[in-house]
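Given below, in the form of structure tokens, are the structures.
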Structure 1
Amino acid sequence: MIDESLMVEQIGTPDKAGDTREGQKIELIVIADTEAAGFSVAARIAEGHDLDDTVPNYWIDSDGSTRQFVADDRAGNGLEIAIYQKRRRNIDRIAISVLLERREGFDYSDAQIRALHGLLDQVMNRHGLADSALATVMPDDEDRKRVYPYLPPPPPLPEDMTGDLLGAGVSPEQELWAGLWSETYLPRTGAGANLGQAFPRYSAKLKLGAPIGPNDKTTTVVFENGTYSVQPFATDLIFYQGTDYSGVRSLNDLYDDDAAEIPATGLARALLEKSYAVAIAKSEQILGAPFKTNKTLQAGWRFHLVAKNGRLGPAISANYIFKASQDYAFQVFGADTLYTPMSDQAGVQYLNRTEPSHPDFNALWAETYKYAKAPFDPNSDFHKKAVELRIGIPLSAVYSKALGGSNYQIQVWSLDTLYKGPDGQIKRMTDLPQTTEVATWSPTAPKPVPTHETSEMGF
């Protein structure tokens with residue numbers, strides 16, 4: 001629905017700003033992040049300064065204030081040359097550019113997301129553009145600027161527009177659960193859980209475990225007739241199509257229960273490949289170095305088949321030889337670490353099922369901890385409790401955090417989050433009651449996949 005109430009401030013003379021489009025039609029709406037605020041650029045223009053900076057068509061600050069610097073029928077600047085439809089093109093000439101203020105370490109505000117959706121509704125309606133026109137520009141694997149499909153961050157769910165999820169009627173236990181679920185999001189997304197959005201609710205209600213990667217502009221999948229926004233969790237990948245934000249679906253539900261193999265084609269295969277790509281990319285970011293080999297989905301590898309059928313989530317490490325008392329094939333997944341002696345490459349063993357008497361028990365756990373960038377202490381009471389409970393792999397070290405007026409020690413694991421409060425007892429987040437909004441929420445029925453071709457972009 002078009003948000004006619006969105007106020008867009010005109011800065012300077014947009015009809016004269018920017019450059020001509022040189023007769024080219026508008027094909028894209030390109031959204032990009034910037035640490036700068038539009039109001040400061042507007043102030044410089046008001047003072048009569050000539051700007052050499054990037055000046056887009058639109059700029060949305062973190063408080064949701066929206067400004068137009070360049071008219072739609074003229075080109076902004078800053079997108080410059082990027083690869084689009086297999087060739088280098090001046091993207092400014094064919095795109096309406098939208099900059100979002102976003103400082104490092106901060107997420108978009110609800111007001112900013114609402115403003116973005118309101119602006120996109122107006123612009124798309126005005127120019128007859130579909131979701132397939134939404135794009136962003138990012139470096140590719142060879143560090144070349146390239147146009148990629150983009151879906152905007154989902155707005156808060158409608159029932160939360162005027163309410164506070166942690167307002168009246170929330171018990172201290174529910175408030176603690178919400179705080180711990182937000183902590184669970186931090187290690188591999190960089191931001192807390194926003195319970196006003198569908199993915200955090202869906203994953204919490206169905207107990208899919210911790211997110212193994214983000215849901216952002218890098219996690220869009222284009223497949224045949226649809227564009228999908230995805231996020232991998234410890235035991236599943238969840239997704240929605242287009243802007244059907246509440247129509248959340250599960251990758252596990254797409255699998256043919258009678259077929260044990262990894263799907264060779266189709267949407268399930270595309271999403272499974274993406275789950276590996278997103279999770280591995282996050283691990284490389286955490287560790288500060290790329291994995292050189294054996295980091296993509298391989299349908300013929302036993303570990304990957306076992307992970308798919310056992311709902312262990314995507315790999316978060318490469319597959320490699322780990323040397324301890326003997327050589328092992330080794331790979332860390334969302335819900336467990338799989339390994340097998342190199343002398344038995346057809347076998348598979350689960351670290352969560354491995355007994356402490358195993359000669360390489362501590363060595364295998366120490367190697368797994370590396371992917372949380374956390375120190376391994378075999379005598380840690382948190383580690384011992386996690387091993388006893390078989391709650392996946394560590395995603396963080398043990399750390400302290402104040403929640404609800406009390407101090408807690410916390411360690412995030414992929415299948416649960418452990419915490420120790422003033423009583424000194426290590427407890428499980430999943431034993432706490434969820435907030436009513438989460439416990440009672442259900443996704444809407446997904447909209448049918450369009451039967452006509454929705455994307456002609458050829459990214």
Structure 2
Amino acid sequence: MGLGHWGSAVWRQTRRLLRRPSTIVAEVLTIAVACAAMTVVPQQGEATALDFHHFEADWPRLAGVVQAIALDRVTEAPWFLALVALASASLALVLVEQVQLLRRGWGQPADEWALRGAPFELEFERPSRVSPPLALGQTGRVGLAGSPLLHLGLLLCVIAGLVQMVVAHSAVVDVVEGETLAAGVADLWSRQWAGPLAPALALDEPLTFQSLRDERYPSGALKELAARVRLGQGAASREVEIAVNTPLDLGAVRLYLTSMGGTAALVEVGSGVAKPVALLLRPVGDDAEEYSGEVAGMELHLRAGRSKTGAMPQQVHLRVLHGGGLRYSGPVAVNEGAGLADGKRFVLRDLRRWSQFRARRDDALGLAWCGLATGLLGALLIYGVSPTLWMVRVEPLGDRDRVLVKMKPLRFAPLHRERFARLVQREGGPALAREGDA
């Protein structure tokens with residue numbers, strides 16, 4: 001057996017496997033389960049550290065399994081990439097067959113053989129009149145392109161997803177009011193998630209976070225969250241607003257405002273003149289924010305209350321641990337300080353807000369929109385245009401004619417009953433009962 005013959009046999013078996021209904025159903029179900037897992041399990045690059053903490057606390061045994069099989073990063077997992085590639089191959093084979101059927105159906109002439117098995121057929125007699133012995137026609141031929149276009153749209157969307165997984169790049173950064181994100185810097189992000197071929201993620205122009213605006217319901221629940229930012233520098237700079245559901249397009253980068261945020265304490269810790277450091281307090285429950293960490297060799301714990309109206313706190317409660325002992329515990333207001341060990345002091349210079357921004361490169365977004373538009377056009381043709389063959393054959397019988405009328409819709413045959421009745425009446429036949437007639 002030659003190598004070419006062996007390769008052809010393998011290809012036939014592979015194609016048969018990919019086109020098998022059970023294979024396609026398994027692919028669709030597995031992808032559906034993976035997508036369902038993405039809605040339940042916090043995903044890296046989307047969820048916050050607090051989300052992961054809550055998930056691990058609620059499901060301690062399941063958390064290890066999730067990390068082992070990469071359910072916390074489904075779109076980056078090799079098994080999911082292979083699954084989508086397999087589904088793409090099945091979809092491509094279906095598309096090839098659909099195109100072949102379209103070519104055959106488009107060039108097929110309307111003849112009596114094509115009308116075999118027509119669901120609508122009626123023979124009757126009428127007074128003789130001048131008419132051709134045989135009339136054949138086809139309407140809605142463009143509807144034949146519906147299924148290929150639908151499958152092409154699905155394939156383009158899948159390819160867009162594959163491209164996005166390979167070149168996707170997302171990142172998050174926590175920004176304090178008044179802070180500027182520099183342009184052209186790829187390492188300004190606190191966390192990044194990138195595909196194997198992802199280009200660097202950087203802003204085209206500097207962005208300064210000026211202020212945060214939040215509106216709340218009487219219960220304290222967040223109603224609307226938006227940030228005022230300044231793009232550029234100098235006279236050419238401009239102010240824009242970015243909201244939770246209104247991202248900001250910055251060239252190839254799309255910037256999102258997340259709901260993660262809180263109070264930032266600008267503090268000085270040390271002896272003499274110390275450089276201010278921003279300590280980010282993160283929500284703990286519904287009524288408090290906390291920060292814990294080491295600054296200048298000392299363990300600091302800050303806690304502030306959270307108002308239901310979103311008002312800024314006026315002070316923080318400070319606890320300082322050093323050398324295994326408690327060095328300070330008490331409230332500290334803005335521009336107040338506290339003496340610590342070894343001649344060091346803690347000074348609270350300001351309380352501001354901080355927010356988390358998320359950046360993404362959507363390089364495959366145009367391809368995805370193209371696939372969606374193509375698929376929608378295909379669906380419209382499938383459900384809105386039904387290719388239909390019809391025939392009228394007339395046999396003269398002296399002063400009368402014997403007429404045979406046939407109609408064969410290729411889709412949704414019951415919906416063409418009235419159309420067939422009109423064709424019969426046009427040819428001098430009896431009035432047929434229509435859908436809904438008593």
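Laboratory data are not the source of any read-out in this text; all were calculated from the coordinates shown. Here the structure is a predicted model, which is why all the values come from computation and not from measurement. Cβ atoms are built from the backbone, for glycine too; each structure is taken alone.
Structural remarks
- For 22.2 (mean count of other Cβ atoms within 10 Å over residues 261-268, calculated) the corresponding structure among 1, 2: 2
- If helix-only ellipticity at 222 nm (-39500 (n - 2.57) for each DSSP H run of 4 or more, over all residues; to 500) is computed and equals -10500, the structure in 1, 2: 2
- Source structure (of 1, 2) for Cα extents along the principal axes in Å, for residues 229-268 alone, computed value 35, 28, 16: 2
- Which of 1, 2 yields 1.21 [Rg/Rh (Cα atoms, Kirkwood Rh), calculated]: 2
- Comparison of 1, 2 - label where mean projected area of the Cα convex hull in nm², for residues 29-92 alone is highest: 1
- With relative contact order in percent (Cα under 8 Å, 6 or more apart) derived as 13, matching label from 1, 2: 1
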